[in-house]
Structure formats: structure tokens, C-alpha cells
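Below: a set of structures, written as C-alpha cells.
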Structure I
Amino acid sequence: MAATNSIISMAIKHNYVIRGVLWTGFYLLLVILPLGMLLLGKVPPGTVFGWDFAVALGFSALAIMFTMFLLTARFKWTTRAFGIDIIYYFHRWIALVAFVLLLAHPLILVSEEPLLLEYLKPDAPWHMLAGNVALAAVFLLVITSVWRKALHFHYDAWRFLHAVFAVLAVGLAMIHIVGVNYYIGTPWKRELWLVLAVSVVLLLLHVRIVRPLLIMRHRYHVVDVSPERGDTWTMTVTPDGHPGMAFMPGQFVWLNLWHSPFAMREHPFSVASSALEPQHMQFTIKRLGDFTSTINKVKPGQYLYLDGPFGAFSIDRYPDASGYVFVAGGIGIAPILSMLRTLADRGDRRSLWLFYAYRNLERLTAYEELQVLQQRLRLHMVIVLNDPPTDWMGERGFITREVLQRHLPGDHAALEYFLCGPTPMTVSVERSLGTMEVPLRRVHTELFDMV
């Protein structure tokens, strides 16, 4: 049986590695190919290196911007290898790279030819004005994304503006390129960029029209909303006239409540229930913002829509592990609850460790449920309280290396680790595990805040 599990695990890992390599290569091809194709055939004569380099940066930035729409299109076949949280994280950083390239494009051109500053005036040619506005749109896109919380942007309003700025930037950049007509003087080069532009339009049609239509065919309704400790509620939903959604424990979905799938008002939440009960999916949601503070107002019978499942944060990707270690902070317990409940329903008898950090015991979400799971599993639970009661005999403060070493076995480097919670906590635990010689490949962290 162990040999069979090992073979299955190796096949799963091999499949994910192949997917990762293929999609990384495909992404690089999408970014590099347009620039490489422009260098073929007829090239404008009499230009200096600085001028050509600036143009290349502009084309490269636009090619990266085209891929942004693919990265955020939520195609499951493109996200299985890495997890959509990693994809979104990469999207955030590659967007900054594109912005730097795009900004360097006019700066280098002006340094080569100062007379180009004339094109910054309102009476500049239409294609130059299009380029200026495109750059301004990208600037606003970056500013509103990086400093969204500092600027107190409502999440739904930010998502709408993000989409508008992105479409505006790419559309105007294309107008700028066609108007300048530099390096795309031959018909097939113009057709190349036309194909890329049409591809973006088709992606937008799929994301904003086709996918919402498909989601509407598989709606859910609320069965119950129960209060939990720590300003948290657990909402139970069931499929409405369809078999429901198969998911791996630890994955998440985009949840759309009170609006149609066309409204761009969905929010990501981890599934907290067992993967063996897709007919009764549960979401444990903490009051943290505008949307989450309204969950307690949801009534049974309310319809909602789910898009998913997504994410690579799951024990099912590592089925041959000798044991699992879970580290949770606050509401980061939600996906870990899904994994623990699934293991319990499967009758799994492997050794498990849960390190759960919270401020105090009174607000410890799912505390009673975890005590029940201790009876069903070989679960060693370590509660770490920052503000414990005076008679508390357990761990205090934070999850440190010393706390981990006190409770983990001698062969801890062979276990699989799953971390979910506030970023300072997960970063600290990752460093502690590194000093304990736990291989990086065995540490799996759910990015708590993707946007």
C-alpha cells in the first residue's frame, strides 16, 4: 500500500512539474516572441542603439501587459501547476516590471532627442497623446494597486478601476504603436500585433461574458449562517439543482453574494469543510472589511455563485507524506480546517501537528471543532496565545523556533508543512523552519492577501 501511495505521489508531482515547465516556457514565448518577430525582415535604417533600445523596452512592456489578461483569467489549466495565489503574486510583480520598462521608454527617447518633449503638449499628434494617456493609465493602475489599502479604496471599486485602467492602457498603447508605425511597417508585423489585440478582446469576452453565463447555470443557496468565536461566522451552502463542486481540501473559491456573476463583486474565500462533502460546503469568514462584516446578515435561502476551485495549498498534492504540520494564525485556520476534516472523514491515522496562534482563548475560532477533531485524528494541537489567561499552561507569545522544536518529532524535516495566516507570522515561521533544516520544498504557504 505504501509503495502504491509513493507511485501515485510521484506521478502527481511529476505532472505538476511538467505543467509548470510548459507554462513557464509558454509565458516566456508570449513575452519574447513579439519583440523577436519585429527584428525580422525590414528594419528602420539610420537609428542609434539608444533609440532602438527604448523602442524595444516599449514593445516588451506592452507584450507583458498583454499577458496580464491571461494571468488573471483564472483558467484552471494554467493555474494547477503553481496555484492561483502564486499567479496573482507574480502578476503583481511583473506589472511593476512592465511599468518600469514603459517609463524608461520615453525617458530614453527624450535623452536621445530632447525635441520629443514637444509631444507632451496637448496639441501633439493623436497617436502621441494616446501613448501619454496610456502611460498615465498604467501609473494610476500601479498606484491604486500597491497603495489600495492606504488610499482606503473599497475592494469592489478598486477592481472596477483596475479593469478600466488596464483596458485603457493596452488599447491606447496599441493606437500609439500603429500611429508611430515604427518597426511594424510590413503588413505581417502589423497583423502580429492585431492578433495579440484580438486575443485580449477574446479573453475579456470570456472572462466578462462567457464565464459569468456558465457560473449562473450552477448557483448555490445558503443553508445556515452560524456565529463562531472571534467575530467570525460559518456559512454553509448547498448546490441548487446540480451535483456541486469537487475540490481538494485547502482550496478556495471566488464567492459572489447578492449580485450576479456579471457584477465583478466576487471575493476569495477558502473552503473550510471536508472535501468528501461537496453538497455542504462551508466558509468560515471573519469580520475584516466591508464585505465580510455583512456575512451575519445573510439569511437561509439566499442565492450565491461560486467560481472555483482554485489554489495549490492542499495535502492532496503530497499524499505520501509521513505526516503533516499545520501552522495557522487567526482566520488562516479556514483552509486547514478543510484539510483536517477531510483527513478525519478518510480515517487517516498519520501523525498530525497543528500550531494555532491567536490573541486569546475566548476568540479562538473553531476551538470546539478542533477539540472534536483531536478525538478523530492523531492530532497534536499546540495553541499559542499572545494574551493568555492567568492560569494558562500552554505556549505564550508567538510561534517561534523554540515552540516548534518543543513539540515536533526528531524526524521533523521529513514532514510536509502548511502555513496560513498573517504575512509576518508565515515569514517568521518559514525562517524558523529554514534554521531547523526543513527543506524548502516541504514548506507550503498560502498567500493570505493576494490583492
Structure II
Amino acid sequence: MIFEFSPAIQAGIEAGKYVQVFSNGIPIGVARDAVTGHFVGNAIGAIASNNPLSAIITPTQSIFNGLNMVQSHLGFQETYRQIGHVQAGLQSLQNSVGVLQASTALIGVGTVATVALSAINLQQILKLRKEVEQMRLEVKNGFIDLKQALKDQGAEIRQIIEEVAQDIKFEQHRIVLVRAYGLFTQALHRFKSAMQLQDTSRRNAEIDAVRGMLFDALADYTNPHLLEETCAAGQLRRLECAWGIEQAIIATYQVQNETSAVSDRLCHLQNQISSQSCMVIENCDSHDELDFLFPEITRIRNHDLAVIDIWQNQVEWVRSLPESELKLLSDENYSTAETTVNLGTKEATVVLSKLPEEVVYENLSETSHFYSLRDQLIFMFQPALRHKYEDYIHQQARVTGYKTLVPNNLQQASDMTIANLYYYFNVRDDSDTEETLVATA
């Protein structure tokens, strides 16, 4: 990830006057004076995978406020000053979860129509979230009026919304989701109030209670029985909501200065997103679902996980700071317009006619079949599977005389090439086995 700073700080970095702060070899969106060591400001934007950072679920504020996050380490007074920042992040999570949950009213339970998936794909989700943020759409009980939101999509979409609404099985799921979202929003409102309490013990007791409510909401979204009853697209939507709630839980630990717990939960969340994304991919059994899943899961991998990784590295940096550095931070004043007023303004706000992830997927689709595409998506989360495929390709190449398919060349090949070669040799291997069985019969 490449961080962008205000013009003055960026010029200072380029001139060598300022330097970026690194944690575990990764920049964390903070700059300091190269000579005095004074911290001079936070990043105001970032580039991920050659595009402006725009996560689906994760609030980008969580990484654009590194210095203020560190200040919360210094005591309640500094935490109190950051109420507005924390509330902005919580509101972002609430909006994202609301929009993602609302889309389940088109997915329903079981097999989902192709036209329904296209109406709530990555492009549409980003658009709907923006409309909720700008208060052009309202989330009620965890759902928005999809008929109104998608009025330009045509009569077929309205018909699907009606059919899903009348489905008894989906109504059972909907009741659970409404309850879970209600509990989630109640917890967030209570969290915002709790942060304003000046008595430490009362504040922490309230935040502990908030965390309990969030865990209860999380249990509904991750209910294994309900997940089993829905398709891969529906599973992704439920799990995305769960990942948003996980981040709210992490925020409760962070404002209590429980950095060890924050780091542990962030690591757990990264592993969970990876493993559950793979579960969804493996449950995908149609081209229509893959068309829906591939761009969105790619965005999660390249943007959401990148934000969470930076967030964790910021926390690890805080934990490693000596008292002298903490004292230096406490003496600094970061409330200048230059460092804070533009937070997040570099985030992608324009919905393009085609998103980068959609373009990449369309290009891959022209040269790869369903199983190859599915494995290419899994490679993003499971490099070990790619290594296993490379070994298989190398073994088959030695047998069949493809001398250029050596380990070094395979390691440099694209995921598409590896997946395609694997299935090429796999099909060939199966054919040879069948011919042998026929000849010996």
C-alpha cells in the first residue's frame, strides 16, 4: 500500500526532511521529522493495487488516524478527544452492514437468479452504500427499500424482490437478521454514549456490556445452520456483515487501551476472512455466482485485508514504543487542519462504469474455465495451494517432456497460468488413466 500525505508533508518526504514511520517493514501512514523525530502528520489517502483505497466493509478512518490512535494510549483525556473519529468509523460500519444485509432480500435462500446477482454486485453495493451515507436511502430494521433503490433495474427485479419476500424460508432468516442488526445498532448507540462517560470504571463497564451485545449479534450472522441453507452469494453477504461487527468489537478493545487484545482480534479477523472466503469460493457451483463473487472477494482481499493489516501494524508499533516516544507524542499537537481535516478524502468516491476488479475478471474469463477461475481466486488466500499445483505441473512436465516448466519459471508465472496448466495436465492425466484401464480390461 502506498500512502499519500498532505502536499506540505509529501514535499517534505520527497526532500528528505520528513520520513514515513514503518512497523515490521510496512509503512503505517504516519510521518515524522527526520532530524528531530517529531511526528508531523497522518496520511490523507492510500493506493492499494494501483487504485485509490476503497474497502467494502472496513472504515478507512482506522488507518488514516494513526497518531490520534496512539494518543489514545496515553489516557482517557486523549481518548475523549477522539470520540468524533471513533463515531465516524462506527457509522461507516453500520452503513456497510445495513447495505450488505439489505441485499440478501434479493439473494434469498437457495438458488439465486442471475439478474438478481447483477443487481447487487460490487458496483451496485458501492453505489448503495454511498447513497446511504448521503442519506438518500434509509436503513430500517437492517433493510433498505430495494424497490426504491433499484427502481431503474426493471420489473424483473421488482418481481424477484416480491418472490423472496413471500418465501417462508427467507422470512425465517429475515427475522434472525432483523434481530441481529437491531442488536448491532443498539450496541453502537450504547458504545457512543459510553465513550462520553468520564468515570473510568463506569465507562469500561458500559463498553464491556456493549461488547457482549456485539458478540450476541455476531452469533446470529455466523449461525452455521443458517449459512448452510443459503448459496455461496448469500453466505458471502452474511459473513461480510459478521466481519463488520468483528471490527466494532475490536474498536471496543482499542478505546479501552487493550492493545494486546486488539492485535489478537485483528490477527484472528484476517485469518477468518481468508478461511471463510475460501469456504464461500468452494461452495460456488455456477458461473453466475462466480461472476458475482470474483470481483467482490478480490476487492476484499486487496483493500479490506490491506486496511486491517495496516491497522494491526499500527497497533504493534504502539506496543513497541518506549516511554520517551510516548512522551514525545503527548507533547505534540496534531489537531491542525493540515493533518486532520482531509482524512479519507482520497478514498475513491466516484463509481466507475467498470471497476478494476470487474475488468480483471472479464479478461481472465476469456482464457480460463470455471474451475481454473475458482482456483485463481483461492490462490489469493492460499499460496500453499498454488505451490501444490506448481509441484504437480512440474512432475507432469517431466513425464511429458515440457522442459521449460521448471520450478523457477513456474514461480514467476501468473495465477492464471498455473491454474490453467494444472487443469490441462489434470485432464490429460485422467485421460491417460482411462486409456490404460481400457487397454487392460
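Only the coordinates and a few stated rules stand behind these numbers; no lab work does. Being a predicted model, the structure only gives us computed values, none of them experimental. Cβ atoms are built from the backbone, for glycine too; each structure is taken alone.
Summary of values
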quantity: Answer label among I, II for the case where Rg and Dmax of the Cα atoms in Å, calculated from the coordinates, equals 24.1, 85; calculated: II
quantity: Relative contact order in percent (Cα under 8 Å, 6 or more apart) from the coordinates reads 21; which among I, II; calculated: II
quantity: For -21000 (helix-only ellipticity at 222 nm (-39500 (n - 2.57) for each DSSP H run of 4 or more, over all residues; to 500), calculated) the corresponding structure among I, II; calculated: II
quantity: Read-out mean count of other Cβ atoms within 10 Å over residues 122-129, computed value 12.8, structure in I, II; calculated: I
quantity: Given 13.9 for mean count of other Cβ atoms within 10 Å over residues 186-193, calculated: source structure among I, II; calculated: I
quantity: Answer label among I, II for the case where mean count of other Cβ atoms within 10 Å over residues 170-177, calculated from the coordinates, equals 20.8; calculated: I
